[in-house]
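Right after this note come the structures.
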Structure P
Amino acid sequence: MDERLLPAEDPVLENILKWTVERDAKDVRRLLEWLPEARSSRERKALLNRVRGLLAELEAALDELDAMH
């Protein structure tokens with residue numbers, strides 16, 4: 001992401017959003033690594049559903065960060 005010249009209007013929210021992006025990206029990566037090792041289709045579906053939820057959260061956080069800049 002680009003460095004800001006001016007401070008964010010809400011630096012706490014900005015830090016929370018950045019943390020959310022980092023955490024969700026790591027979690028998605030981990031879940032996708034586990035996917036090939038899933039023992040059943042039910043387990044694969046559960047992993048994929050969690051990945052989709054995290055991706056939605058990740059996208060929302062990125063959109064909000066973009067709106068701040």
Structure Q
Amino acid sequence: MKITDFLKEDSILIGIKNRDKKNAVAELLEVLKEKKYINDDAEILESIMERERLGSTGIGQGIAVPHTKTA
């Protein structure tokens with residue numbers, strides 16, 4: 001599988017306003033919630049932040065692929 005198999009163009013956010021990690025992820029999750037891709041952004045946010053504590057999902061030059069496992 002390729003990463004493009006999982007990404008949807010309308011779920012990629014360019015020009016995030018927030019600069020700190022937690023608020024930037026929350027901004028991304030708000031977009032996903034508005035598009036009805038997710039329901040519980042608070043639970044997912046905490047799960048992503050836990051994943052970030054294990055290791056950053058940033059890949060450089062302001063690009064990141066925040067992710068987590070969900071049930």
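Calculating relative contact order in percent (Cα under 8 Å, 6 or more apart) for structures P, Q picks out P as the one with the greatest value.
For structures P, Q, which has the highest computed value of Kirkwood radius over Cα pairs in Å? All intermediate terms of the calculation are to be shown ahead of the outcome.
Numbers: P: 13.4; Q: 12.8.
Max of Kirkwood radius over Cα pairs in Å: P.
With respect to distance in nm of label points 7 Å out along Cα→Cβ at positions 40 and 56, the largest value across structures P, Q is given by Q. Taking -27000 as the value of helix-only ellipticity at 222 nm (-39500 (n - 2.57) for each DSSP H run of 4 or more, over all residues; to 500) derived from one of the structures shown (P, Q), identify that structure. Corresponding structure: P.
Bear in mind these aren't lab numbers, they're just calculated from the coordinates by the rules spelled out. Note that the structure is a prediction, hence the values are computed from the model and not measured. Cβ atoms are built from the backbone, for glycine too; each structure is taken alone.
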